[in-house]
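Quick note: the coordinates plus some simple rules give every number you see, no bench work behind them. Predicted, not measured: the structure shown is a model, and the values here were computed from it. Cβ atoms are built from the backbone, for glycine too; each structure is taken alone.
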Structure 1
Amino acid sequence: MANVSVKDIKELMTLTGVGMMDCKNALVEAGGDQEKAVVLLREKGLATQAKKSGRVAAEGIVTSVVEGNVGAVVEVNIETDFAANNEDFKAFVAAVAKTVIEKNPADVEALKATVISGGDKTVEETLQDLFIKIRENMVIRRFQRLEGVLVPYVHGGGSIGVMVKLDTDLDADKVFTVGKDCALQVAAMNPAYLNRESVPASALDEEKKIMLAQMAEDPKMANKPEQVKVKIVEGKIGKYYSENCLLEQAFVKDDKLSVGKYVENAAKALGGSINVVDYVRFERGEGVEKKEDNFADEVASMIK
């Protein structure tokens, strides 16, 4: 039997919203493999699609900034929300984003070795100076840089940062509202893919496999012919697209329209073409583990 830790159980509970003992049993059956355990829970109909965000735990700021035709989405973590509201920390995050835009570093390590925008020290040296003032650990976790017609959006004072890239023959200021609406959609609905064409075949195959397994667990469906089950699954894939693809999701401001149809209508009204070609969405702390507090003791005693 796999050695399943309290931390593993808590992570699976957070990912799936399923109860403790079901998560423990799934992990044991999966040999401790988190991804297999998620699939097992879904096959049993106990879990919906695993949350893309993972464990949202770290404090800090996500920012999204555009200068001209270049933009950056950046996440910098810090230990407490109190320190995240420190003006010096906010200024540091803004300077890091500006550095990404101006210097185009290859990765986080390259960014830390780059002279910070508006200063004479590297980003890492500036971070260390700030640590002496704030006395909290800070981590530049990730960034993404885009070029083109870009629209940024920051939600909740830095809890979510989004950037949408458009391909258009219209002036950038004319399409800003369309881009902003799409960015709001991305922030609220967290689509996994831009459109159905960008969904990997492996993801669809896995989804079909899970749907068939769910039907096998359903007494009303278990005895239906295999070809009937396959047709039902094909029908359900349309719902998968509408839930997971940005352009096929119901538009949050008018659920009678898909996002793609909203963009098409807006382009027609403006007398040009608009296509959403890319987007970035960072959520503060997604996948970063926070202090366990007393949860471990509580779960351990329940397992016993």
Structure 2
Amino acid sequence: MPAASPPVGIPWSALSRLIRLPNQTGTYLLLLPTLWALVLASQGIPPLPLVAIFVAGAFLMRSAGVILNDLADWAFDRQVSRTKDRPLASGELSRRHAFALLSVLLIMAASLLLWLDPLVLWLAPGAVALAALYPFAKRWIEIPQAVLGLAFGWGTIMAWAAVRGQIEAPVWCLFGATATWAVAYDTIYALQDRDDDRRIGIKSSALLFEYRLHLGVGTAYGLMLLLLGIAGWLVNIRWPYYVTLLGVAVFFLIQTRQLRKPIDPPFAFAMFRAHTWVGVAILAGLLAGFMI
């Protein structure tokens, strides 16, 4: 009688790498603008239950977003040196496992909506739609990073609505600031794959801007700071916030000057990761602007 096959367990290691568990930079970049919105809408420290809900929501939705990305791009990922070893691209993980985990994450994210203002429930499908659209944008438009920006910015709309129960002018400024910020930092991130993207026909702002990279990213930085300044002015925030924006502007100027020269992939990734601290600094400036 032939020996029975060993039972196939749940591939936890591959699933954790599928959602980028070891690298949470993307979660922070999604979360921080929602925290800006919570602070700005509350004009100070927001309710801690709301903070906890949006922290959990950012992790769940970013994890769901990267699964959607890998499901759409597994064939492309096989042709890119940086992504060829991802669980779906390498064949280590089946699409069935990926869809199962995606379903669990989306159900968990949806359950958080039960604790929020009903308006947020109506806004939530927009977040899922944008997350699903982004992986395909690189096939259609020259700046797919703009779609990522809209997806990340949508969280500010939801956070503001969770506090105020309505959508007001300042949050549209935050939405625009988050979107332009994402265009900037994700363009820098895309420098890691520029040669592979050109070879296989993937569209990217890193390719579109090419030798005008510093101008494209610098323009996005400028728009972000302008919109953040207007958002603060609309809610009468005090001077520490604007001092923080000035410090961020200096950092942006340094990065823009660096982009005038050739950037290798490891340095591009380091520049990208530094934006987490930009988000933290702006959050601190918002808090100081209401408390000092």
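0.75 is what came out when FRET efficiency 1/(1 + (r/R0)^6) of positions 107 and 147 (r between Cβ atoms, R0 = 30 Å, to 0.05) was calculated for one structure; which of 1, 2 is it?
Going through each structure in turn, the value belongs to 2.
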Output 2.7 (distance in nm of label points 7 Å out along Cα→Cβ at positions 83 and 251, calculated) maps, among 1, 2, to structure 2
Working back from 2.5 (distance in nm of label points 7 Å out along Cα→Cβ at positions 35 and 67, computed), options 1, 2, answer is structure 2
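If you work out FRET efficiency 1/(1 + (r/R0)^6) of positions 91 and 171 (r between Cβ atoms, R0 = 41 Å, to 0.05) for 1, 2, which one comes out largest?
1
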Candidates 1, 2; helix-only ellipticity at 222 nm (-39500 (n - 2.57) for each DSSP H run of 4 or more, over all residues; to 500) computed = -25000; producing structure is 2
The value 3.8 for distance in nm of label points 7 Å out along Cα→Cβ at positions 187 and 235, derived from one of 1, 2, belongs to structure 1
From the coordinates of one of 1, 2, FRET efficiency 1/(1 + (r/R0)^6) of positions 19 and 43 (r between Cβ atoms, R0 = 30 Å, to 0.05) came out at 0.30; that one is structure 2
Rg and Dmax of the Cα atoms in Å, calculated, reads 19.9, 80; among 1, 2 the input was structure 2
